[in-house]
Structure formats: structure tokens, C-alpha cells
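So, here come the structures, one by one.
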Structure 1
């Protein structure tokens, strides 16, 4: 499996989506600012995002892809050329049960939007009844997105198993483009009007993404038929795996929802926006590295294990860990050290001012402490899901969520808007430590000598880069709040300087040699 090439395809498209997401957020904050309207939209958008991560992209993919791959492998073993037919038949059975559940669940949430919003914001004690009703409205407008993105996850899982990773990875780009078009075409001087139109655009984007994946599947020769619900042993097993996988895959999202709820109820107006904007910046490296690796590793490892190639599966996971650390460590240090100039360059214009930049950079530094953990979760959990073990990750995710809740309550008063991000970062680190320890104890993941040699050297290289960037921060500050040309020029030079310094430090410390890096990319 060409891991680096597949990661480049998925990670590149996901990074493009994240960049468009930052552009979307920049426009949104420019028109709406960091206040009640932005807080209300982000609270409403968090709900479908949470369920998407828990039940759609995370849990469903984790349970569905290994089973789909096994069906394909069994079909090929029984009769050459029948593998895809068996896989598609299983997918149709899964769809026959998934679709009615999604329709019912969406209808229930739309009817019960008021109590759901109350739980989601802990009553929104700092707001007025009219403001609370506005958040309820936005929840109703955004939640249908879950129905369509769940169907997208089913279709995307099939395409990933057929090695067409790029199609599914390109789908989030359509979400961001839809929201950007809505912002440019339907913004208004009244922030509440703009935020409402963004909520409508979220559900429209779900329809667009579904149409894209449906067309891609038909182009790949996969045509799913709608049929009456079929509860056979395979579907029962799939449903049994989805529940535990939901919490295991969505621990970070659950932690973010808890953080958002506490911020909405206990912190001043605008705090939800600071936390969300910081998380979006934190999502840039997560999109390039973590989601790309997770997307590629799960079907790859499940295929290798299904064919008895355990040693190759171990090698693939070691190289996945190596790639993750190579790219994550400098991103972590850069976001902590250069958070203020990066935030200013991207967001400080229109209704978003210097004070908003300062608070967002603080939240970003707290989030970024956990960036390696967020990404390593994506590297380690495929080792469980590929073996159909969804219970262990859910147990550790539950402990992580409890740690997050306790730390949120402890940090939110003394640290304000920095408290929830820091709690999320620490909780994620606890989750990774537990996942790694168990895989190592089972001998299902053993760090090979190459990984053990490179890790401390990569850490030193990242710290050397961070020290250099800290000294250069003041030099860039006047330019990141200038004209658009100055902003983007300063940001490109800032990032480029960091990349060059890190590359030089990596070679100087012996973390990588030029020949080794070429070999890794070719493999």
C-alpha cells in the first residue's frame, strides 16, 4: 500500500477543505463578528457536527469498512469477480436499516429542538428568552445535515474500500463552498440574518455532498437499491459495533460539545466564538494529517489482517505513527508560539477586532497542546477497529470524557475561555496514552527501532523551530494586520520560514536524512 501517496491525496484534499473552512470562517466573522449571533450559529452547528463524528463518519466507518472489506475478500475467495457484488449486497442491507433510523432520529430532534437546546446550552442562563428561541430555530435549520452526511459516510466507506479515497475526501470542500456562496450572496448588516442564512446553507450543503457521493458510486459501478429493512446477522453485527465505536471515534467531539455548553452558560458573550475559531485553526493540521491517516489506515490494516499479513499491518502502523509525528510536532509548536499573528492575519478585520484576536490566540495555544493526541488517536484506533474491537476504545473514550468534564469544571472559572480547550487537550492525551498502552500490551502495536530513534530527534527539531519563530514574532506583527496583500504575504513567509527551519533542524539532529525522506515518500 502506497501510504504516503494515499495520505497525500486524502490529506491534500482535506487540507484544501480546511483552508476553505478558514476562508469561510474569516468571512463569517467579518460579517457577524464574535458576539451572540456567531455564538448562536456555532452552538447550533456543533450539534450535527457531534452526531456526524459519533455516528456517521466516525462510528459507521469504523464498523462498516472492515465488514465491507471482509465481504469483498470472501466473495473473491469463493468466486473470482464476485467480491464487489457481495460487498454491495451488504451495503444495501445496511442502508435499508440506516435510512429509516436516520429519518426517525432527525424527526425526533426537530420536534424536541427546544429541550435539546436547553441541554446543549445548560439553559443559556446568560441570555434572554428571545435569544434562546433563536438558537432553537438555528438548531432546527442545521440538523437535517446529519441525515445526508450519514448517507455520505455509507457511500464514502464503499469508495474508500475500493481505494477511491479522493472522492470522499473532496466532499467537505462542497460544504465549505456552499457556505461561502451563502455568505457572499446572502449576508446582511444585521448579524442575526446572516447567521440564520448560514444555518439554512448547512443543510443545503448536506444535499450537495450526498449528490456528489451518489454520482461517484454510480461511476464506480456501485448502484445501491432501496429495499425494505433487512435485519440479518451481518446487519445485527454492524449495529452492535456502531454503538461502542461512536463514543470511541467521537470522544474529541463530545468533549468539544461539553466545552461549548459550559462556555455558553458560564462565560461572557463571544467565548463560544473564540473557542470555535481556535478549534478551526487547530483543525488545519488535524485535517491534513489525522483524518488523512485515519481514512487510509483503517481499510489498509483491515485488508492486511484479513489476509493474514500481520507483520505488514504492524509496519504500516509504525510508518503511520512516524508520518504523524513528523508533521504534527512542528504544527503544535507553531500554533502555540505564533497563534496571535496567524489569527490576526486570517480573521482580524470587519467586526473581529484585536481583542478577539488576543482571546482566540489564547484558546488556540491551549487546544494545540493536545494536537499530537488528537492525531495519534486517528493512528491508533484503526488497530482496534480493524480487529472488530470497538469496546476498548469506547471504554477509554468514556474515561477521557469524564476527565474532560472534571477539568472543564475545574478550569473554566480561573482560566475563562482557555479552560475548556485545555481540558479537551489533556483529556485527549489521557485517551491516547490508554490506547497505546493496551495495543502495546497485546503486542498489536510495537514501536520499531526506527520509530524509537526518530521520535526524540523530531521533538528537538520542533523545539528549535519554535524558539526561532518566537524570536521572529515581533517582526511579523505589523504586517499581519495590514492590507490583504500584506497579510497573506506575511503569513506565507511566516509559515515558509518555519518549514525551512524545521527541515534544517530535522536534518541537523539526524531525525531524517534526505535519502530516508525520499524513501519514505516513495513507499
Structure 2
């Protein structure tokens, strides 16, 4: 069978004669085949995929090789030919649907746009019927209402379903999925991937999936291409590559997967932080003559975090876990209930408020948006030392150098700005800023969700080392169960503003009691070491590793 897509010796450079970021990459995709491209950030996988659809951004240029799609040379195709291919023959699902969907257009207009352009044989009524059928197919409960709605009115998972619907409406021969589920929680992630696979099988659409999520690629692809620093270092059948990886870089990626650490002895001391019957209500949105119905985000939450303990909070999007973290940090006001620190009730303006705020620090999900781009790294990290009169200027400088060294950067980074650092380095800065005061309590809200597999492993190891060295307690908020399995002592499972289950990590992961906990665990594929340097795919709570 002739390949649908043939990429041979593809090279992409920064300008004519500039540095090459993709170097002689070759791979093929057959009709109906699922191929995954994996690698760290900066490996060139996204640029190689974008070149397939002619979306290489300036100043990057294709400096060598060829891309043949169904016999058409993409590099030599004119603008008119590319317009006939994009959408109709090659579809693309991007990483963040909120930036891919036009916020100024209704969902119906956006889905109709491609049909109106590429299917001139369909009238308005036929196009509308096809859109309604596709919205129902991707799991939208009220397709008619969804057509009149706007992107911001839907969750991330719903937006990604609509993005998938807009692409699959045209029944393309090739679907390019660039990190399609990075920002989604476990259950929604599996739902979207299963839906994408089902639609591709129904329409015999080939899939080119770009991701750093190895379990996902292992589960949903037939072949895999491993890229490092712009080059293909290994390719072949997915299960064979994972079971017996040949290249050291592939083994490095597999070794970086989170692993469960031995359980630490439970802490018997009095709670450091305690939450009692915490309730958060959001008022309804004001309209011209009325107000929409409000929402209760937290419904009487009780939890404890003991000294030196890591308590993980997991749950789907909208479960209230981030709201819980922000209320505990003092960034949101609770409607009722209380937060206690070292046995004392903490409220804004109370006697213990200042001490608690100094001892409670937060690491946010996106370090780039939480770091002031106008400040140097030294200023950002050193800012936490302003209200420490016991330290003079020399002692503060020594503490700054010490903490930058602890997070693996070094004093030389103090003069740099956030935009000069990689994503992993920026997250190290965010951690350094949180621990520079030697706080008693750290709240980490999705601290590694935006990082690729090897950088994530480095940051998790760093976090564990700092927690062991300085003994701070931690509330670790995440939807990534594999990460939670590595770092947590206890796990709290939330759903729709309530705690549905909590307990020791091993008990929650091995013998979950609540149906929602089981659903979360079953949604995520895992890679289990096979004893010969590779891994095999398994589904949690669904038997032993497969061959």
C-alpha cells in the first residue's frame, strides 16, 4: 500500500543558511494508520508536524527534504492548493482549544465555516444538519443550544470535543493532533482520545499524534517516532519500541516516567494546617434585569495536613481542588468555615494572619504567567526575603545564592529574566521563590502539568529533595495520577466540590472504595517496567501488564 504521507529528509532551519532545528527527519503514515511522534520540548516534533500542513512559522524555512501528501509536494504547492488541502484533506487539532476557537464567533458559525468553504455541494440546511449530528456524536448534550453558544461557555474538555468535531466534519484523510489532551483531566482525556480514535476508524482517517505523554502514545498509536534535538533517533512498532528500546534517549524517556516510591511512616503529630467545614459560593452573573443562579464550589470540606506530610488533592476539572488551594492560601475568601494553622483559627486581620501568610507559600501551574517579566530572577526570588529583618543584606544575598543552587540553577542565574529561561528552569525559579523563606507549608497547584517527561522527573525529584531537607508540609494539587502516586503520602479525591474519598496513597491506588476514584484510576494507562529495560502497557485496576 502506498503511504498517504511520506516525509523524507525533512530539514527546517532558522532563515536561509541558519541553524537547523529539524534535521533530515523521515517517516511515513499509511491510510488509516496511527503514528506518534514523541520527544522533549525543543526536539522539533511540533515543527515537523506543522510543516506537513504548510504552517511553518517565519522565520523558519524548509531547508531540505520533501513532504509528499497523497502525491502532492507540500513544499512546492501554491497557496490555492494548500487551501484545498487544509481542513478538507488534512485536519489539525491544536494543544489549547481556547486559542484555536475564535472567541468572537458562535460555535455554530465556526463549525459551518469549513463546510461552507470545502463542501459547496451542501446547502445551509444540509450543513446545519451535519453539524448537529457531529455535535451529538462527540457527546454534546444539546447540540442546538451549543451552536448558539460561545467557546468561553464550555469547559476545556467540551471545547476540545468541539475542536475535534470541526476537524472531523470534513472527513479528512489525515488528522494531526498536537498535544490534544495536555490540559485535560484524566477522565476527560480518555474520553477525548477514545472519541478521536472512534471517529478516525469510522472515516478511515490516519492520525499523526504529537505528544510527550508516553502512556497515551503507547495506548493510541500503531507506530512511534522518537525525536531528540531535531533528529529521529528511533522508530518502529509502538509496542516493540517500548518493550525493547534500543536508543539511550528512548530509555531515558522511559526511565523518567513517574514511579511509586516506598511509603513513608504516617505522621502522628497534631495537624499543621486544618480545614473545617469550608464552603465557597460564587454569585450568579448579573444580567440586565436579573441575576443567573449562583454555584457552590466547595461544599463543607474538612481536611488536615500534618508536619512534613505531602497530601495530594486529585479530581476532574471543576471538582474544586484549585479553589480549595486558593482559599487555604488566602487568595480567595470562604463563604463559611475556617482554616486553622498550628491550632489557631486564621482569618484576614486576625493575630496569626501575618505569621500564617509568611509560612504559607504557593507554586502555581504556569510559572511564566506567575513570574513578573520585568524583574530579574534574583529580584523575584529575593522578594520573599523582604520581611525578614533578622537577615541583613549580606545574609539575604547568601540565602538567595543558596536557594538558587539548591534548585539546580546557581547564583549566575540571578541576573537573568524569565524569558531567558526554559519552562523547566522557570518552574525551578517558582519553587525557589516558594521555599526561600523556609516556610512550614507549601501549596503546589499543578506544578508539573506543563512540563515534558524528563523535565517533570527532574522537578519532582528536586521537590522531593527540598521537602526532605527543609521538612515543609505540602498540599499537592494535580490531575496527573502518576505524579501523585510518586509524591504523595495521603490522597484526597474531590468531585463537584466534595471529598468523596481520602486515605493513604497505597490504599487509594490499590484498593479504591468509591466508584469515582475507580473511574479516575481506570482512565489513565500506565507503563510498567518489564524487567529487560523496557515497559509494557497496562490499565490500572484492569489486570496485569500486557505482553
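We did not get these values from a lab; they are worked out from the coordinates using the rules stated. Model, not experiment: these values are computed from the prediction. Cβ atoms are built from the backbone, for glycine too; each structure is taken alone.
With log10 I(q)/I(0) by the Debye sum over Cα atoms at q = 0.09 Å⁻¹ derived from the coordinates and found to be -0.63, which of 1, 2 does the value describe?
1
Rank structures 1, 2 by mean count of other Cβ atoms within 10 Å over residues 332-339 and report only the one at the top, that is, the highest.
Going through 1, 2 one by one, mean count of other Cβ atoms within 10 Å over residues 332-339 is largest in 1.
Taking 56, 43, 32 as the value of Cα extents along the principal axes in Å, for residues 148-347 alone derived from one of the structures shown (1, 2), identify that structure.
1
Taking relative contact order in percent (Cα under 8 Å, 6 or more apart) as the criterion, which structure among 1, 2 has the greatest value? Please list the in-between numbers first.
Working: 1: 22; 2: 15.
Largest calculated value belongs to 1.
One of 1, 2 was used to calculate helix-only ellipticity at 222 nm (-39500 (n - 2.57) for each DSSP H run of 4 or more, over all residues; to 500), giving -28000; which? Write down the numbers at each step before the final one.
On the way: 1: -28000; 2: -10000.
Structure 1 accounts for this read-out.
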